[in-house]
Every structure is written in C-alpha cells, then in structure tokens.
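Heads up, there are several structures right after this.
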Structure I
Amino acid sequence: MAHLEGTERAQYVQNMFARIAGRYDLMNRLMTAGQDVRWRKYVIEQARLPENGRLLDIATGTGDIAYEGLRQQPTIQAIGGDFTIEMMQAGKLYPERQAIQWTAADTLALPFPDDYFDAVTSGFLMRNVIDVPGAFAEQFRVTKPGGYVVVLESSPPKRNWLRPFILFHLNTIIPLLGRLISGESDAYRYLPDSTQQFKDPETLVNIMRQTGFTNIHYKLFMFGTIAIHVGQKPDVVT
C-alpha cells in the first residue's frame, strides 16, 4: 500500500479516500482525540488571511480547513480543491460549509493562475502525493508574493521512550477503529504506514527552501507525530 509509487499510488489513494469519505471526519476526531480541530485552527492562524483575501485549501477532503478559514475570516473567498469527488460530496452535506467553493483539482497541476491566492493550506496531503517537490512548486506558483503556504502533516515517530506506544496506536488502534467505524481496516493500515515512511520535518523544510519559500518554520504536536510547516513566498521572486 504505502510502498506503491507513481500513478498506481495516486489511484490507490484516490480510491481509498472515496471509500472512507462518509466516516472520514468522525475517524479523524477519534484517531486524534479531537486534537485535529485545534491543529486546523492553528493552520488558519498561520495563513494570515487578509480581509477579502483568497484561500486555497488543496486536498480539502470534506472542507475542514477551508471552513475554518471562513470562520476566522468570513470575508475571504475559500476554495476547496480535491481529486476525490466523494470527499467533497461528503463535505457539501454540512450546511455551514455551503460558502466553500468546491472544485476538482490535482495538487500537481493546479487549475489556477500564477500569484492568485493569499494563502494555500493543506491537511494530510503531502504523504500521499507522488511528487512532494512538485506539489510544493505548484503551491508556490499559485501563491501571491508575500503570501503563505501552511502544511499540516503527520510525522514519523521519534526514537524515544514514547515510540512503542505511538507505534501501537498507529499500527493496532487505528486499524481497529477503522474496521469498527468505517469497515475499512485496509485504508487505516495505509494511513499509519504512510506516516512512518514519510519525510521528517527537517527534510520538508529543506524541500520548501529549495522551492523558494522563505521564513520557514514548523511546530510539532501530539508527541511529535504531527507537524505544521509554514513558508512564505518572497515579495520579490528571483
């Protein structure tokens, strides 16, 4: 599953999220003990959205982050893009998310002009893409000079005394919850696997720096298993 590459991996991810769309939000709350709500608030705070600004939340899923953007800054244009239609359809069922402008979008070929958004956000996207530098390059392209890209992503467990407990949660508890709540233990084995095989926070910093972002920083949550990275597109791009 997590070892798949190229178009085979992309197709697997798309099909997987289509299968779990109906219970995705509930599973997020259970897996994180509700902490994902706090992370999304922090993502939008770091996006520094201006009044009447434009936000792109890519791999928006059910629109959690896009909705948080509207909650914090109601005057923005919030666009939620995803390549799994079923996830967005699940998000449209929430009455409070009707102001989100939903669109089919591939993170490696965003259907938007250069320098268009004041901020681009994503939640649990990067570990699933087949080309992480390419995804950052596209986000950089569509962000306005001076704008921000904010990435919420899981991070491989650190090698410390907590590691056995974290691995037990990832490899045993999460698949069990997945089977009980969504009937999809396979999908919830992939998600922990992809977390453990993903890049560490400093590697992501280096990729963002190579892409051209400045003022890069990140903050860790949940015993270091969640990282939120922030990068700014320079006012003058060289």
Structure II
Amino acid sequence: MESFKYVDHPGLKADPNNIPKHIAIIMDGNGRWAKARGFTRTKGHLRGVEVARDVIASCQKRGIKALTLFAFGVENWKRPAKEVRNLFRIFFLVLRKDIAKLHENNIQLRVIGDRSIFNRALNAAILDAENLTASNTSLVLNIAVNYSGRWDMINAFRKLISTQQEKLLQQTFTEEMLNKEMSLYGLPEPDLFIRTGGVQRLSNFMLWELAYTELYFTPILWPDFNSDELDVALNDYASRERRFGLTGEQLG
C-alpha cells in the first residue's frame, strides 16, 4: 500500500473565495470497480484508500477547512463477514501508517460514530491518532466509522436527557442544544455533499447537518475519482446560488 502523498492537480476554475468550508463525501463504488476488473472487493477498497489520500491532500491545497468521509455505516454490518473484517483491518492499518504524515501536514483527525463495539486495539489507535493531531489547524478530517445519521441524533438526545432533563420536560430546549451534542459540533455544516458511484441518496449519512447542503452526485466510481473530478464538483458548486430560504432579490 502506498504511503500518504500530496499531489497537486490543475483544473479548478471556481473563485477561491467561493470554495466550500466543509465537504462531506460518500465514497461509493469500490466493490463494483473491483468486480468489473476481476479483482476482489478488498482490492477495490485498497484502491479507494489511495483515492482518499489524494482527495484529502487536494482539499487541503484548495483551502477547504473540513472534510468528512463516510467509511463504514451501521448498515454495512450486513455485508459478508469476510469483507467487514477486511474493511476494519484496512482501517486499522491505514490509521497506524498514515497518522504521522497527517500530523506532519497539520491535519487534525477525528473519528465519528459508535466506537463501543470496536476492539481495544482499534480504540487505542483511534485515541492515539486523535490526541496526536488534536491541535492541528490546516484541515479537520472526519472519518465516519460505524456511523449513521439516525444514530447521531439518537445519541445526542440521550446526552440531552442525561444532562438537560429539566429543560426537556419544560419544553425549553432548542435546536442549538441538540446541535451541541452532535458528532460534528463546532465545525461548519457541510456546504457540499458528494456521492460517487451513480447512487442518488443520502444513505443515513449526516441527516441533521445536510439540511442546507448542496448535493452533487456523479456516476464516477470512487476508485476512479480524483482531484480533477473534485474540481468538477467544486466548479459545479461555485455555479449555484445558495439562498437559505431567501429570494434571489434579497441576496442582491
């Protein structure tokens, strides 16, 4: 497996002042890419890791401040047991191998999702990586593992019930109170959501945060996605008018 690289790609036409602060990506199509080439699904996932490295580096170069990658959803436990084991093995190995390079490049790593069922070694590796990079400021990289948008909201409500029960009973709780308990609190909500692989749905990903996010779907399978394709998405984003409920006239 190749080590973490930084590669620049030309092709961005968007105004640098109109770059998303936060991008969320569902990296779909690894298995289909592998099957079409007669490879194992694991080979597709390994290729997907290489693409993720390229996209992380490109986001940092573009001045994007936060990137959230959906690596493994709660529903993915329904996949064949061998594939699930291989996915977590890849995640553990990449976490150990890439963290020094992430830290060297001033990238902060966060892992979001339900960690309660992870083994001791994986939880230790996650904590080590998060602690090492906690003060880094160039890019916040969120990896969603054993994550779902519904889990995130339910988990936030559980925290509220344990700490703000009186306000809940008095019906004085607010949207901001719930927001503070969500996994990505403190980061700007995603400006741009990208899903590769031709599927056009959210698949239980960041349901709370994507309320006003611009959605971009591409038929490109994730292992064929690259920084040039990222620039296509960014150029498309820059062409849109984000109104947030206002009229075009109000925006001027």
**Message:** Say we calculate distance in nm of label points 7 Å out along Cα→Cβ at positions 20 and 100 for every structure; which of I, II gives the highest result?
**Reply:** II
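For which of I, II does Rg and Dmax of the Cα atoms in Å, calculated from the coordinates, equal 16.8, 52?
On the way: I: 16.8, 52; II: 18.6, 60.
Source structure: I.
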**Origin of the derived value 14.2, 43 (Rg and Dmax of the Cα atoms in Å, for residues 36-147 alone; candidates I, II)** = II
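Thinking only about FRET efficiency 1/(1 + (r/R0)^6) of positions 28 and 172 (r between Cβ atoms, R0 = 25 Å, to 0.05), which of I, II has the largest value? Provide the component values of the computation, followed by the final result.
Working: I: 0.85; II: 0.05.
Answer by largest value of FRET efficiency 1/(1 + (r/R0)^6) of positions 28 and 172 (r between Cβ atoms, R0 = 25 Å, to 0.05): I.
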**Item:** Structure responsible for 3.1, with distance in nm of label points 7 Å out along Cα→Cβ at positions 132 and 204 calculated and labels I, II on offer
**Value:** II
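Matching task: 2.1 is the computed value of distance in nm of label points 7 Å out along Cα→Cβ at positions 180 and 212. Pick the structure from I, II. Let's see the in-between values first.
Details: I: 4.9; II: 2.1.
Computed on structure II.
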**Message:** Given 20 as the derived value for relative contact order in percent (Cα under 8 Å, 6 or more apart), which of the supplied structures I, II does it correspond to?
**Reply:** I
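Comparing FRET efficiency 1/(1 + (r/R0)^6) of positions 44 and 156 (r between Cβ atoms, R0 = 35 Å, to 0.05) across I, II, which structure shows the greatest value? All intermediate terms of the calculation are to be shown ahead of the outcome.
Values: I: 0.85; II: 0.55.
When FRET efficiency 1/(1 + (r/R0)^6) of positions 44 and 156 (r between Cβ atoms, R0 = 35 Å, to 0.05) is calculated for I, II, structure I comes out on top.
Where a number appears in this text, it was derived from the coordinates with a stated rule and is not lab data. Computed from a predicted model, the values in this text were never measured in an experiment. Cβ atoms are built from the backbone, for glycine too; each structure is taken alone.
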